[in-house]
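Colleague: The structures considered in this document are given below.
A short reminder: the numbers here are calculations on the coordinates, not readings from a lab. The shown structure was predicted, so the numbers you read here are calculated from the model rather than taken from an experiment. Cβ atoms are built from the backbone, for glycine too; each structure is taken alone.
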Structure P
Amino acid sequence: MYRFLPLLLFVFTATFAQKKNEAFQYHIKELNSPLKIDGIEDDEAWQHTQTAKDFFMITPMDTSQSRAKTEVKLAYDKNHLYILAINYKPVKGSFVVESLKRDFNFGANDNFFVVLDTFEDLTNGFSFGASAAGAYWDGQEADGTFINLNWDNKWHCVTKNYEDRWVWEASIPFKTIRYRPENTRWGINFSRLDLTINEKSAWAPVPRQFQSANLGYAGVLVWDKPLPPAGKNISLIPYVSSSVSKNHITDNPADWRPNIGGDAKIALNSSLNLDLTVNPDFSQVEVDVQQTNLDRFELFFPERRQFFLENADLFASFGFASLRPFFSRRIGLGVPIDFGVRMSGKLDKNWRIGVLDTQTRKQGDLPAQNFAVVALQRKVFARSNVGLLMVNKESLGYDEQIHKSFSQYNRNIGMEYNLASANNVWTGKASVLKSFSPHLTGNDFAVATSLNFNKANVFWQWRHEIVGENYNAEVGYVPNAARRGYQMAMPNVGYLFFVNSKTLISHGPLLQTTLFWNKSNHLTDNETFLAYNFNFRNRAIGMIWAATNYVQLLAPFDPTNTGRERLPAGSNHYWKSWGTDFTSSPRTKFTYAFSTRYGGFYANGTRLNLRTTLGYRFQPYVATKFSVDYNIIKVPYLQKPVELLLVGPRIDVTFRNNLFWTTFLQYNNQADNVNLNTRLQWRYQPASDLFIVYTDNYLPENLRVKNRAIVLKLTYWWNV
C-alpha cells in the first residue's frame, strides 16, 4: 500500500495546480463604433482592439512558434461577441477543404476555431469556427476535451479568401451561449490547422498529446466590465412535415402522414436552459452508417437528435463506454414521443444540473412509458467533479397479463468521481451504480474505475469493472450485461519515439489486454493486443498489430450472425490473428484508408477481413467516398465459406454553406438489405431548415423494393 502513496500524493497535488496558461490574457473592450460582419477587416472598430498573435505550434512539434501567421481580434456590444481571425497562408493561393458541409471533419480541412470557457471551470464550454472555404463549425464542449458537433444554435459568420490569407469574421449572440453575468473572466483559446504545411497551432500553447480545444490549457479572456444578463431569451422552433411511405412486401396502401409539433428553448437565466418538445419529429436525422457485426453483443450508434444534445454529457458521459446507465437512444426510436421536458445548465460556477422527462405513446402491446432522469454534478479541485445520476423508466397502465413481455419499471441510481488534473496528464473516474427491477434483487450493483496517465511519449491506463448478475439498465447501454455478472480488467501501456525525419514524426508500441471473469472468478474471455504505430509528418497514420484471443461462450452463438448453426454454450475457442491499418494524408484531393485482418476464428476456423475507403473531393463543392468491408469466414462445421460484404458509396454536394445534398447507398448482405438515402437541406436562415429526405430499402437478390418513404419537413427558429 505504502508504495502507492507518492503516486496518490502527486495526483492529488496536480488536481490543485493553478491555471496552466494564466499568463495568456486577452483584454476585450466594448465597441465604440459599429461593425459589419462581411469578412473584411477594414472596420474602424477593429483598429482599437488588442491583437492575439504569435501562435504556438502543437503538431508536428510543440517546441516552437507556428510558421503559419495568425492574428485574432475580439470586441463586443450589449448583444453580441465579435471575432475576427486573419489566417495568413504559408503557401499563397492554396487551401485544403473537403466541402462546404457544416461541422466538417476537423483533421481534413484548413480551419480556425475559438473555444470559450464561459464559466472558467476548465471543463465546459462552446466552440465556434469555420473552414477556409466558409463552412460553419459549432459545438458544445464537455470534460474539457470533447466537442459535441451535433449541438446547433443561432450565430453568423462570413469567410473571405484572398491570395495571401483567409479571413473569418463572426457575430455570436450572448443568447446563444451560457454564462454568469457577473463574471469578468472567461477561458479562451484559438486554434488553427493549416494542412498545406501540416501544422496545428494555438494562441495559448497546448502539448501535442492533447487536443487544441483542451480547456485545461486555455488562456484568459478579461472583460472590461461585467457583462449584463442576456435578457429575455425564448425561442420557439415549430415544424410542419409530411411523409409518404409504403411497405411493398405487405403491399398495403401508401401511408400519408401530415405532422406538426415543435420545440421551445427558454433561458431561465444566462446559464440555465429549459427545453420543451411536443410531438417531436426526427425524420431529417441522417440514418446510421451500417456495420458488419461479428460480435456477440450490441453495436453502439451515437445520438443525433437535437432535443437530447445540449449539455448531453451530464447524462450520457456517466459511467463508461460499455457501462452506461443512461443512453438516450433507448427513448423514442420506433415509438412516437408525445412530449419531453429538459432543464440543463449551470447553477453556479461549481454546480451543474440536468433534468429530463419524456413520455412515449402506447403502441400495440407496448404500454405508454415515461422516462425520467436527474443528473447533478459538483466541481471539485481544479477540474475534477463528483456526479449523481437517477434514471426511472415506468410503464403506465401496466397489466402483467397484457404487458408481460415488458417490465413494469426499471430504475438506476449512481454516483461517480471524475478525475482531471489541471494539466490533464492524469484523468480517470470511479462509478458505483445500482439498479431496481421487479423480480431482480441482490447482486444488482456495478462498480467501475479507471486511471489514465498521458505524457508526450508515454501513456498507460488501468480500467476495471465489476457488474452483478442482476444489474439491469434498460435505459442504458451495457452490451456485456448478457454475461449475467462479470469482472473485467483492461490495462494498456504505450510509448512513442519522436524522431527527426522528413517522413515520420513518431512511432512506438502499444500493448493492451482485456480479461473477463464470470461470477465464479473463472476466466471466460482474454484478448491480448500488441500494436506498433507510425505517425507521419504529412498526417498519415499507420499501424501493424497481432493479437491472441480466448473465448468461452456463455450462450449459443452463430459466429457469422447470419442465422446459421450456433456453437454450443460452454465451448472454448482460441485463435491468433494479425493485421494492418493505414490512413493517408488528408491534404491531397485523393484520400484512402485500408485495414487488413487475417487469422483464426471460432471453432478452429479462419477469418479474412479487408476494408478500404477511397475518397476524392472537388473542393469545395463535392466530396465523394466509397467504402468496402469484406469478410470471408471458414469454419469446419459449415460446408461452405461465409462471405459478408458491406459496400457504401457516398456523395456530399454543398452548393453553398447553407445548401447541402447528401446521398449514400449501403449494401449489406449480412442484413440482406440495400438501403438508399438521399437528403437535401436548405438552411434558409440561421437554425431554420427545409429538409427533403428520400429513403428506399431493397432485397439484394432482385432489387425488389421492401419499403419506400419520402419526407418533407420545414422548421423555423423564432426568437420571441
Structure Q
Amino acid sequence: MSENVQSAYREEQTKLSTVLEEIGTQLERLRAIPVYTGHDFTEQVLEAGREERRQRLMKSEPEPYFGRMDFEEAGKNKPSALYIGKAGLDNLEPGSLPIVVDWRAPVASLFYSFTGGEEKVEYEAPEGIIGGEVHLKRNIMVRKSELERVVDTYVRGSEEPAVSDEFLLYRLGENKDNRLRDIVSTIQAEQDQIIRADKNKALIIQGVAGSGKTTVALHRLAFLLYQYQEQVSAGKMIIFAPNSMFLDYISGVLPELGVGDIQQRTFTDWAAKLMDVESMLANPAETLDLWFGEAGGVAPGDDAPGRFKGSAMFRDMLDAAASALEASGAPELEFSPWEDAVLPYETILHWYREEYKHYSAAGRKERVLARIHRWIEMELKSVKPESLRKEYKKKASAREKAYAKKWPDFSPLTLYKQIFGALKDTRGILPEASFAEIPASIIKSTRADLKSGRIREEDLPALLYLHQKLNGVDGIERFDHIVIDEAQDFSPLQVSVLDRFVRGHSFTILGDLSQGIHAYKGVHSWSEMSDLFGEHETSYHALTRSYRSTMEIIGFANAILAGGVQDAIQAVPVFRSGNKVRLIDFGTENEHGGEQMVTQAIRGLWGREHKTVSVLTRTQTQASKLYEVLKPIFPELNLIDGSMTQYEGGLSVLPLHLSKGLEFDAVILADAGLKQYGESEWDAKMLYVGCTRALHELWVLHGGELPKFLHDVEAWSEVGLPE
C-alpha cells in the first residue's frame, strides 16, 4: 500500500469515526423524546417526522456514505469536502454544510458525471447553474460501520493515472445472491443521465444485457420522489415486470434506497384485477410451451394473435367499435311509465348527447337512467288518489326495468365478444366490414375461447382499452409514473392503454430488442413505441456497456448476435476477464447423455465459489423432466416455473424464458444443439438471453451439431470439460 493510499485511508478512518459519533448523538437525542401516541394532528405530524429521521439514521449507520468529492464552487477560495450517501445527514449547526449529501441532490450529480480533467464543471440547482472545479473524487466502501476500501479515482494535479474502473470492477467481481442490489455507489455517467431525466416524458431505454437498465429504472423512481416530492407520491407509481418471481428478485432495491409503497405488479395481474376477470384467464403455460416447444421455426409475424391484437391497427378497430356502441346510445324510444305520462325520446337523447357528454358512455347511461328515475318520482307526486299512485308506481317500476334492458351493455367483455362473433350483435351496431382485416384463424380461436368463458393474456390489453373507452379512468386509478421492464415484450396497444392511466406521459420504458424472445406478442422495433407519442414527448437512450458478465461471456454472446440477428446492438464489456466459455458435446448416441453431462457440469461448478448456478432449458416441460432426474443427485436443487413468486437463489433449473432479467454466478445451457434451437433469428435471441445470464462462468452443452450462429465462437470458448 503506497504512502498516499495509507494517508487517504487514515484520513477517511478519522472522518468515519466522526460521522458515526454524530449519527449516534442525533439518534440518542431523538430516542430521548417520548413517542407521541395521542390524537393531536400537529403532534402526529411532528412524531412522523421524528420517526422518519430515526429510521434514516439507523439505516445510515452501517454505511453512511460511499463517496467523497472535493468541490470548489466558483467565487470561493477553497474546496469543500462533500460526502455522498444513500440518505442525507444534516449538520445540526445552523449554516453548516450537510454531513452527508443525498445521492439524488443536484450537487451529487457531479460525482457521477465527472470523469476527470481540470476543466471547470457545473450542475443545475434550483437557484440556477452553479460552476466550479473538482479537486478530488474518491470511492469509499463502508460495511457494518467499518471502513473497507478507499480508492481515489481523480486527484487534481496528480501525475498518477486515474483508476476510475478499479472500484467498479471490485464491485462487479462480487458473487450474487437471490436479490438484485442497488448500484448507487457505482452509477455511471450515462446511467445517471437517465435517472435524472425530466419527469413528463416517455423515456425509451434500449439496454444491452447486463447494462443495468432495470436497476437504473428503480433508481430513477427514487430520484423522481426526491426531485418532485410535491408532485408525485410513491403510492402513485407502479413497476410492471414480466413475472412475480422477477418482482421478488428486484424487491430489495427500493427499500435499500429508502423508498417504499411503490406498486410492483405484472400487467396481467393488474389488468385482470381491474376488470375483475381473474377467474377467466387461461393458463399462460399453454401459450409458452406452444411457442417455445419447437426448434428451427420462423419468428412469428404480424399475424400471430398477440402481435395482431396488440397492434395499432387493432386499436383502431376497437376505437371504431367503441364509438359505434357509444353513438347508438339511448334506444330510439320514448319512455312512458304509465298511460298519459310520456318522456320524449328527443329529451332523453339530449341528456345523453349534450348534458352528460363529458362523461364516459357507461357514465352517461347511468346518469340518464338515474334522471329518468327522478323524473318518475316527480311525476308520481302529482298523481292522486293514493291508491292510483301506488298502482302507477308499481307499473312504472316494471316499465323502468324493461326500458333499462333496451339500452346497450357497455361492458368491454360483451363488446369484445360481439366483435369476434362469440355473442350476437342484436342491435346491429357493429358493421362487419370494420373487422374484415382480422385473420380468420384469430377470429376462430378467439371466438372459441370467449364462448367457453376463457380469455388469454393477449386479450387483456384490448379489453382494458375498451374498458377505459366505455367507462373512463377514475382519478384514483391514475399513476404519477409507470416503469415498464422487458418492454420489448409489451405490445403498442398495452402502452397506449397505460398512457391513459398515467399523467403527462410519464414513463420509463426499458428493454432490449436482442432479447425479444416473445416475438409472438412484443415489438420488433422501438418505433412501434415512440410512434404512440408526440414528437417532443419521448426521449430515446441506448445503454451499450455491459457490467454483468466477463469479457469472454460477452464476446461469446456477441458472436451469437453477429451470426444470427440482423442489426443487433452488441454489448461493450467492461475490462473484467475470466474463464473461457465451455462448449461441451455430449453426443447423440446415448439418449441420457444430456442428463449425464448436466450432472457433470453441476459437479464442476456447484459447491465451488459460486453461490448461484442455473441450468437453463428451452421449455418448462424439459426443465421439469430434468429436475426429476437431478433432484435425487442434488437435493438442494430448485425447480422454477411460471407459478413461482420467489427466487430462492442457490442451484436451480428453469426454462430459458423465465431467466430473463435474472443473473447467476454460473449458467449451464442444457442443450444448445441444432435439434433444440434451429437457426432462426428467434433461436439466436433465445440463446443470447441464456448466455448473458452468467456473471462469471458459462458452460454450453449440446448434442451433436451446433446452429450456424455458434460456429464462430472459437476466440471466446474452449471445447470439452476442464481437466
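Colleague: Once mean count of other Cβ atoms within 10 Å over residues 61-68 is calculated for every structure in P, Q, which label goes with the largest value? Please list the in-between numbers first.
Modeller: Details: P: 14.2; Q: 20.2.
Looking at the calculated values, the largest one is Q.
Colleague: Among the shown structures P, Q, from which was the value 25.1, 68 of Rg and Dmax of the Cα atoms in Å, for residues 197-268 alone calculated? Don't skip to the end; give the middle numbers.
Modeller: Numbers: P: 25.1, 68; Q: 12.3, 35.
Checking each candidate, the match is P.
Colleague: Here's something else I'd like to know. Just checking, which of P, Q has the largest value of distance in nm of label points 7 Å out along Cα→Cβ at positions 357 and 453? Let's see the in-between values first.
Modeller: On the way: P: 4.8; Q: 4.2.
Answer by largest value of distance in nm of label points 7 Å out along Cα→Cβ at positions 357 and 453: P.
Colleague: Another one. Thinking of P, Q, which structure, once helix-only ellipticity at 222 nm (-39500 (n - 2.57) for each DSSP H run of 4 or more, over all residues; to 500) is computed, gives back -500? Provide the component values of the computation, followed by the final result.
Modeller: On the way: P: -500; Q: -11500.
Going through each structure in turn, the value belongs to P.
Colleague: Can you spot which of P, Q the value 21.8 was calculated from, given it is mean count of other Cβ atoms within 10 Å over residues 237-244? Could the numbers behind the result be given before it?
Modeller: Numbers: P: 17.0; Q: 21.8.
Label of the source structure: Q.
Colleague: Identify which of structures P, Q gives the largest calculated value of relative contact order in percent (Cα under 8 Å, 6 or more apart).
Modeller: Values: P: 10; Q: 15.
The maximum falls on structure Q.
Colleague: I would also like to ask the following. One of P, Q was used to compute semi-axes √(5λ) of the Cα gyration tensor in Å, and the result was 40, 32, 30. Which label is that?
Modeller: Values: P: 40, 32, 30; Q: 53, 39, 22.
Clearly, the read-out refers to P.
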